[in-house]
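I've put the structures underneath this note.
FYI, it's all coordinate maths here, none of it is from the lab. It should be emphasised that the depicted structure is a prediction, and the values quoted were computed from it without experimental measurement. Cβ atoms are built from the backbone, for glycine too; each structure is taken alone.
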Structure 1
């Protein structure tokens, strides 16, 4: 243990002293005075108080943890989480698994602070995109896949699975200790106590994230049987029962937990249950589950004792969220201020938020007045958002303000709420998101909502609203930026310090912070059944398994190589460029800006491939560029126009048709209106009104 403590103290001493100095500049923790009841705005926050230069001269990790107790209560959880993240010794190998037994085997290979990321491939396009996005950000030296693992099967009743879970957690924390409690107790004796706890149901698909976050952040685990409601609102009774079970678990840890600033300040609820609570008979009587959990009293009427974040989704998606939180550092920002100006909207000023992030060392792309219209948005989204900066481990922070509802977002220049989920960006790297926008997370598992599409695109922790929160519901964007820059944990940064239970939820790890990650160390991950993707893609190329090679290259983050192979095949061996190769290639062609070749590949998709949701999104996101680029070539224009018209997206076909009609009207107003009129027989009554308004705009 002495060697362990020496290593982790050394790792954090290089970076920690500056993190504890107060970076807020007088804008920070959060106000509790409500502003006027205007949707989408709130009053700026009060500062949390100046921090001392803690960390300078601290000899051990225990010394640093002791000094954190002198900090304002709201900052303690984030500071402790940040230190524990920085003391990781990261082996730069990504391990890909395809089933539970392989995942358990891989996590068993963690030891104390020595870890490596593990991603779960379920064979879907979404899973491949998540893994590729993580790899582009993490920049590993190796990517391996476990094939044919002979590890313990994830089978049996609830008790059997819980035993397997705890055995693997114990191995990952300290194989020399008899169980995970003993491992955490030993750290506690050294003064090292994680600021959170993890709650899961071993029969829920989010259990793999719970295992990783418990081991990765040295958190105690608690098991519950989730309420029966999955994605429907929870009842007050179910929410109260869940809260009581979590309070009993917190008490059983022997740690202090009843107030903010003590040992347990965060709850990771890795359970697929309702993300909102039906709190009354009215249409707006809904609260966010994560804003209720961590509060005492029936229906959350008592004091807050912890900040909560909820992880939902299948095994692949939940693991992605956990690994991004544990292994990626936020070092770049993307800010889009979608408000036209004036009060109260100026309180959310994106420019001020950007300055706060830059003061914390982030590289920021700012989009604010006057280049913040919907037209600006659509042209910007031709390119992916977010960058992988530096040599390793780069994620991003996405701050956005807009108006609208669950399935529309309104920016300046948008009439009739015409921004739709399909207009959301492709993320180059994983991103954390704070979105000031009503209803964005009303149905987070529905990709045809704003929040659902952003989660699909790679957001790994997300603060948004489950209902209409009005102005007082959102911490202003500049204040969120200042708080995150001041090492406040994500779930605390996006909530007011003292407020009633309300409608802002956090999906993801509540302990995400801005700051450096762990140190990389040389080493090799040796697991039975491991296949090196670098070697496999070369073998597949030799065997002319082009689809397999392209999939491997995508998972390795080699978009340029994928594009070269795809373009060469289309040119030199078109007969070999089959539908599966086209589908595997199109995301990379988009990311590297080969939009005309993307069109070529799209035409080679199967009928099912052409209606695959991501493929259609990429086609339409690229459309502003390809239509502009081919304006002098009538034949090429006709080809692209026909492809777009044949692939109007089912949940935003009026908006897509209007975008195409706006392009066509330069040549033929009748032809442009005809694109929209052709939809009329397929529409419901309420959609006909939307169609008529779209036609009126095209005729202007």
Structure 2
């Protein structure tokens, strides 16, 4: 009790230091973001299945955070390297505060699941069944499933004087089994470990006579049949646990040939499977002997250990099996069918190649389908007039139509260049396999650019038509992934505008060769000039304000963390420029601080769709400059990634982008307002009717398209 009081006092002192900084810690801001996602699971107006989906997302988010961000922190701690967080804290005090935050979050997850979500299962026609309380007939079915399917997959791995400690897998359910042989003395205990299979469903399903579904967790089945693996041995204790390993790595720059780069990537991916353990989730009342063994083996202390109470689950990501079950489809959120783009009301009736010669088309996903882009690429693959296709790929859908079209184009003798970013985090192995498949088919594949990560999203199709050669381009904030385009909000532009075509062609020459253009016309790129150009645009707003001209900045993105840009925004705020930031995730800006950021407002929109588009708006004395693209305002985006933002030229397209920002600012259903201390509050309605932009965008787009048809 006394130690707990001392720890709380230490945390209070750390909190005071954190609040003195004008910048908010990236990692602590991320924890606030995941709390907002967890808040979605607490919305009582959602179905239980949608609430379980959001709870699952928070668990998946936290896994990635611990693997990468917590892993990165341990790279400093373990190797005695200095690290100062934006809050001004050194490594150890920051670890103490961050781990305390993670403990609170996991406690909140578990408590809400047990007290608020679990009681709703029965009335929604399902339950997570406890093996111990099942009927004899159901137990027999479950045991038969164990013997037939699970048992052959299990391998006990002993650890003792004759067996090394096994390399237990990251983010996998595990059993630690303490045993004693009949001939051993009472104090001689042995440890064995069993990895729960991850290539079969998390729950075994039984349809009851009343059409209710019982879900029996695979770990519960194994626990109650574990004696089959330890015959004629006393099982002292069985403990279920799960570990998160450090998966943060960087590839060393090398002038070696490409194959060596790929071998280095493969080697680094292997280290992710054996990296330092940074988090241990274990069920309530774990065996003390087993706990001591694990703490010593992995150099853990109590801050790394998260005890999961009875009634909760270790690893809530498994709830996806229930949330996405076909029996409950009608009870889940169903997005409306996509509507036709405002600037392409003839979709489905006119040839897109011909339409793009007349006008640009702005696609806003998921309100507009990705279908026009997919059809354009698939048609280009077959079209005899198309000479070449160039594209950057960061993440692909499974069974990707993009990849299939590129393969078809190569088979048809077209030149296909693909910059395939094989360093896209957690998609490295999939991207590497797909890139090698394209290369074998005859595509020219570039496996990333040295130590930089290519995050920009660009497509160039060159078509030799009877009158001249046309270049069709697509510039976007989103990945070429038709699956995520259905629930990520992104903006993409299709165009034959020669200015865009010139810039995109030059950009591909840079990333596939050794070209160094002095400047682009409508593109801002990193790592060359993006930070400087954005800061210039901010300073222009300061200049306009000081000269009595109208000014204003609205920026919508995923994350903002770059100090230089933040300082420019602080300077603008102090000059009187009104700044509105729409930041879904990490925000290191501290809004509303007297004398620093009084004119800065920050909101975050979290809802059914994942806000992924990036829009930078500068009032520019009444002639707005609006940039759209792939880049967040992060140090990594400006210095360690190949990114691009493109300027919207046409007035109608600018109005569409401004309306996107307007709807984001107007939303009072999915929005949170950031406080000076870094916390968030649900946006107040202030007497206004509910405005859910994730629904309203369908209506406004539909209405405009219908109006265009009548003209």
Among 1, 2, considering only mean projected area of the Cα convex hull in nm², for residues 298-641 alone, which has the greatest calculated value? 2
When relative contact order in percent (Cα under 8 Å, 6 or more apart) is compared over structures 1, 2, which one is greatest? 1
Which entry (1, 2) yields the derived value 6.3 for distance in nm of label points 7 Å out along Cα→Cβ at positions 66 and 650: 1
Read-out Rg and Dmax of the Cα atoms in Å, computed value 25.1, 79, structure in 1, 2: 1
